[in-house]
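J.: Presented below are the structures under discussion, each in the form of structure tokens.
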Structure 1
Amino acid sequence: MDNFFSSSAPAIARVGVVFDAAFAGERHTAGLNTFQAYLREILAHAGLPFHWFNTLQTALRDQPPLDILIVALARDEADTAQAVWRFAEQGGAVVLLANGDSLAPALGCRVAAPAGVGYAEIAGGERLRFLAAAPWLVAEGPAATEGVLRAGAPDGPVIGPVIVRASLGAGVIERWAVDVATTVTLLQQGLGPVTQDGLPAPDGSAALDEGILKADDGFALDWVHDRAVTDTGQPYFPHPYADLWREAFVHRLIRLALARHQTLPFIDYWPAGAPCVATISHDSDLNTDESAETTLEVLREAGIQSTWCIIEPGYSPAIYARALAAGHELAFHYNAVVHEGKRWDEADFHRQFNWFKQAAGLERVISNKNHYTRFEGWGELFRWLETDGIALDQTRGPSKRGNVGLLFGTCQPYFPIAWRDEANRLYDVIELGFLTQDLDLGNWADSSVIAPFLDRTQRARGVAHFLFHPVHLHAKAPVRAAFRRVVDEARRRGFVFWTAQQINEWTRARRKLRIEAIDQAGDVVVSGASAAGRAAGRSVVWMPVSMEPIAEAGVERRFGVWCRQMDKALVS
């Protein structure tokens, strides 16, 4: 593939995504999900400029013409295949997501049998877990392949390539065997609605089958293939598979643009001066004022602000006043644990929430975390959060010692997608999972996970979210020492500490920014800046310039491509 680097201003590749809305409606009626819609969230989170089309015909008529056409969901019909073929012949780049089988014979390929769970190996990248694949096999002709798919296990039999790529006229067609959007969705949100206990870890370290429905009952990873152990023997999930699939897909898009002597600038995950973010949350279980006072002092000594999730009946009013005065965030801690006399119930969710607002004297509450990571169904919680105006949830994390880490495959804040009963819409709630609860407690994970969690999160440029209960910070010196170690090691790596409220503000402000153009001076024109965005920090724009290393100030590797940090990002 060609590389592109020039001191002159390149053009921005126009990227269009086709998601056939009428076809999606038919699939919903038939009882099928269309998680392909999640590609909108993947590209938006990457900070890329793109256009969304509900029909292929609308996309092909768009002016100026598209340069890269991503077919996320479309009927696999002769008319569709012919239109995609013509677009590529005339110089366009087409990306197919595990679809377009009618094009296979013309590209010298044959459709192989669909596969279930396995692992993908892509050159230059990490091994990635997939949950389903629809591979093509190259029989003859111009098509080339990249990467391999292995069935069942990391060392399983090869069942086909990850990507088939074929030049066609002046353009190209790239076809992924894995539907990246659906894969990311199921890794992040689970294999389906939570209706029963999950399978326990075979080594006895995570008894998910205790009769309490939780977020981790539906997780999509493997106890054997996807866990590692630290030097102390502590098991953990180290792989942000969902984030890695996102990165791999964006990497390929940028490569397609560079091969066309164009570029795809993007807005950085975090503002200037914040290469990656750490956050600390506390759950107020048992609600003793003494434990809250100890926690306030520990936080004061560390010099950080944190997020306090308050469960009914809460602390004394003076504790809330002190926490707010110190710059901490007060959040909700919904209780649906049956053995504590609670249940999963919308009316009681709203009742508990209204109690909390009144008790804390708050007009608006930004975030929530469910007690004991209680979770049922798929989207009920997010609907309840939307109703009460809660902008961010922190429930998706481990409930056991043996499943700490990245068990949902992500350390990024993201907007979850609904089930088919809500037409697979995006919820207006940010999900911010956590890595582990109290460390060195004795019956929980030990502090040997701190370094790998921070290193892995730093490489993914995500959020390192640690949960510490005030009751344990108060009673257990080893837990206080582990907390201090988290703070020290995170700072040494360049993390900045934000509350969940700050993460919510930045994430939403960043999503309002839009890259519009590159002007004649080579500056990127950005629209949608807001007071909230400016308050959260100065956004950073990167312009991909080459696949090969460049020894130049302001050039760094992002999404596996060398990019220049733009000195100016003009607000239109």
Structure 2
Amino acid sequence: MSAPTRIRVLNLGMQNVALAEFHTTPAGALTLSRLDFSELLADPGADASRPGQLEAAIAQLKAQTKIPNSPVNYALPSQSVFTRYLSLPGSTAEDLNQIIAFEAQQNIPFPIDEVVWDYQPLGEARDGKLNVVLLAIKTDLLEAINRAVETAGFEPRKIDVAPLALLNAFRYNYADLDGCSLLVDVGSRTTNLIFIEGDKAYTRSIPVGGNAITVAIAKEFGQPVEAAELAKKEKGFVGLGGSYAEHEDELASRISKLARTTLTRLHAEIVRSISFYRANQGGTQPLRVFLAGGAVSMPYMLEFFGEKLQMPVEFFNPFRNVAIASTVDTQILSANAHAAGEIVGLALRELGNCPIEINLRPPAVVNAQTLARRKPFLIAATVCLFLALIQGWIYFSKASAVQSVVLEGVNRDIAALDSKAQEFDRLKKAQDQLEAVATPLLTSALERDIWVRIIDELGAKLPPQFIWITRLTPMSNGRSLSLLDTKQGQAPPPPPAAPTRQRPGTAPVKPAIDAIEIQGLYFYNPSQAKVIDDFVNNLQGSPLFSIAPNDKAKVVTRRNTPDDESWAYAYTIVLPLKNPIALP
């Protein structure tokens, strides 16, 4: 997806709010076209009044910059977001999907259904471990901040966190640096330390910032916080310490000492953080330090950190690789350039392929963006449905006219076919009558030599010695038919059929000869009764008899056992016919 030509961003700091607009070039470069800052009048520690202050500040900036209602990316201050760095097993980011939800429940100090959370892998896996940053914010706090943005007429798209937006801006502007760099972002309530070393990154927040100097001044002189903040801006600077001469203005001199004392505490925390980063995160000693944030504008801040840290220190330039349009107020830019890193990082999110792509969207924003993505498809589906209805109406209108013409022709054809059908019915009845007369004759012709073929087949399959056939009896439905008991010239009476359940409308089943019962004798011989099995085996492939391999035991119904007293022994075999012989 190509980047938008105009990108609007908001940095919601604890004491300053920044609104900026960027333009993108076809090559993907950024150009700053509008920028303005608004200071929050309330005490940074008064969180209850913060949403109202944000809403007023954003509305003021929107009026000053004349930026219309539009989508916007904005950054949350670090102290509003819970951050935890984890080292999790897995070689790729995809492996995290199976364990990250469990880790979130274990590490976030709030009920998981009361927070909005997201995570980001940092760099490549090392030794089977993947470093991950986990971020979470209370849902009610995020929704209050988001309402302030939406009330001003902006539509939130991506919601970042200030230190990670600053990290993206640093990597964009200082991609040519090797080794470890330390970015010190001194804000009003906290100082964010950002360690950047190749694809590795680590952030830590220290609860010491510019407001700590303001509170020290207010306590020292017994003044309100607002008056102390004004005195700090007008006369404040960082005392150089050592053998430097005192400032001729006693108030300025006392403020400089208070500032140095506060920053000395900050320096001690920075040193401890560097040791922690090297010992627990596998990092190396920083080679350089960059200062950023609203509080670093105090005079001699650069010299103080250079003296304390004993390494190269310079101000972070977020516009090193960003063009500045002529429409930007240069005075505002020069006075606040050190506090504009977050807005550059937010704009980079629209260019794609950012190292950090955190997005802490509240449920309302997620639902709205999901609906917005689906809206074109819903509109297209509605249009297609409407066109389909129109096309269907046109089609059926034309089809109705065509159908009337076709129906007339079909009716004519049906009338002609009805006449043919009646003629076919007459012929079919005549054919059925002829078949009724011919069927018995055909059956008799086919079966006239059946008994000859049966006797020939039995004679051919009978073993050559030790066995005789003494009697053949036809059978029907398991019962023997006696031809000798009938009167001369009369057919034997049919056997009583077994009671069967007949389907309505079907013809009764006619009796038929379905098996032949063979009775005979076999001589005493070396193979004894095996000669009967040989006879049955010979008949197994016969075209007249149906003998299954597994039914041979059922075929031999009687087999007398030799007893050394008789010279012949009786046997009985029942052979099922493949084609039963119908009885007249």
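J.: Given a value of 16 for relative contact order in percent (Cα under 8 Å, 6 or more apart), calculated from one of 1, 2, which structure does it belong to?
T.: 1
J.: Upon calculation of distance in nm of label points 7 Å out along Cα→Cβ at positions 68 and 412 from the atomic coordinates, which of the structures 1, 2 produces 6.7?
T.: Value 6.7 for distance in nm of label points 7 Å out along Cα→Cβ at positions 68 and 412 corresponds to 2 out of 1, 2.
J.: Also, quick follow-up: Could you tell me which structure in 1, 2 was used to calculate volume of the Cα convex hull per residue in Å³, for residues 260-459 alone as 469?
T.: Computing volume of the Cα convex hull per residue in Å³, for residues 260-459 alone on every structure in 1, 2 gives 469 only for 2.
J.: Tell me which structure, out of 1, 2, gives 382 once volume of the Cα convex hull per residue in Å³ is calculated.
T.: Checking each candidate, the match is 2.
J.: To which of 1, 2 does the computed value 1.00 (FRET efficiency 1/(1 + (r/R0)^6) of positions 132 and 420 (r between Cβ atoms, R0 = 35 Å, to 0.05)) belong?
T.: 1
J.: When helix-only ellipticity at 222 nm (-39500 (n - 2.57) for each DSSP H run of 4 or more, over all residues; to 500) is calculated, the result is -8500; to which of the structures 1, 2 does this value belong?
T.: 1
Coordinate-derived values only; no laboratory data. Just so it is clear, the structure is predicted and the values come from calculations on it, not from any experiment. Cβ atoms are built from the backbone, for glycine too; each structure is taken alone.
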